1. If volume of the Cα convex hull per residue in Å³, for residues 19-58 alone is calculated from each of I, II, which structure is the one that comes out at 80?
2. If distance in nm of label points 7 Å out along Cα→Cβ at positions 11 and 83 computes to 4.7, which of I, II did it come from?
3. Taking 1.13 as the value of Cα Rg over 2.2 N^0.38 Å derived from one of the structures shown (I, II), identify that structure.
4. Out of I, II, which one gives 26 for relative contact order in percent (Cα under 8 Å, 6 or more apart) as computed from the coordinates?
5. Which structure, out of I, II, was helix-only ellipticity at 222 nm (-39500 (n - 2.57) for each DSSP H run of 4 or more, over all residues; to 500) derived from, given a value of -11000?
6. For FRET efficiency 1/(1 + (r/R0)^6) of positions 75 and 123 (r between Cβ atoms, R0 = 25 Å, to 0.05), the calculated result is 0.60, so let me know which of I, II that is.
7. Identify which of structures I, II gives the largest calculated value of mean count of other Cβ atoms within 10 Å over residues 115-122.
Structure I
Amino acid sequence: MLDKSDRSLLTALDRNPRSPIALLSEVVGLARGTVQHRLERFASSRDLRLHSVRVRPAALGLPLRAVVTATIRQSDRLRTMAGLTAIPQVVECLAVTGSEDLLCHVVARDTEHLHEISQAILSVPGIQRTSTSVVLEEPLEYRIAQLF
């Protein structure tokens, strides 16, 4: 459970993920050692990716984004996930409920590249069927600050 200081620290990090510990300490009113300890606790619990930044795929020459849903053979789940992990353009994959089993976020150079990626996904062991939707815009970016 997060206390008030944890929430303040996470809010400060959300505003500026590259803040040094000394600045975070000052902003949240905690000792540097306490801030360091809390950051380590967040990292070890996988609640915070300490050394990560969100780079827009377009900056890497991959401006096209798509969402690929897939139905998989559950008995092949481990092989399926290994196969999807091997496709660099699959940047995130979520197991979901409903008529589909997986929701994968994919990036590509253009529609031809997206087609190649789609074919690679279809060739992964355990993938039975996919559906691809191209992302037209991002009217609401990923956000969590409002949750604090």
Structure II
Amino acid sequence: MTINSTLPEDQTQAITALLERFVDTWNTKDPTLFGTIFTDDAEFIDVVGQVATNRSEIIEQHRYPFAVVNKEAVLSLTNLYIRSLIEGLVIVTGQWQVENSSTPAGQLIPMRNGVIQIICRHVGPDWSVRLVHNTDLTQVYRDVKPGPGFSGPQT
């Protein structure tokens, strides 16, 4: 992970550890384990716009992708920017990459990538994930016609 943080070193280390748990638990494909990094009232907006509004819904939201389309997928995060919103709330903005996703029929699809924002909340002695907004950029520009004056490559 490439990290740029405006936080004090101890907070940066704590948030980095939480982000590593985010990636590690996502990559285990165990939705219940993945759910342990979230607050009870967390929200997760996934790449197709579905919104889960608590830990239980986040766990359920991830059962299908972990079992089918992301069963063999590997997530990584990079270019992370960490800063404080207010005391006890931190926002992380970065990029993600997923390799080895597949269609529901099991056909391997090309590497996917996108942007992610994660809001972390200090709960007791630990940090937990309060909100995730996840966007898949892989298909965003496919079949988009360039505007007037664009001289770059055509899709």
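What follows draws every value from the coordinates through simple rules; no lab data is involved. The shown structure was predicted, so the numbers you read here are calculated from the model rather than taken from an experiment. Cβ atoms are built from the backbone, for glycine too; each structure is taken alone.
1. I
2. This value belongs to structure I.
3. That value comes from structure II.
4. I
5. Going through each structure in turn, the value belongs to I.
6. Numbers: I: 0.90; II: 0.60.
Source structure for this number: II.
7. Max of mean count of other Cβ atoms within 10 Å over residues 115-122: II.
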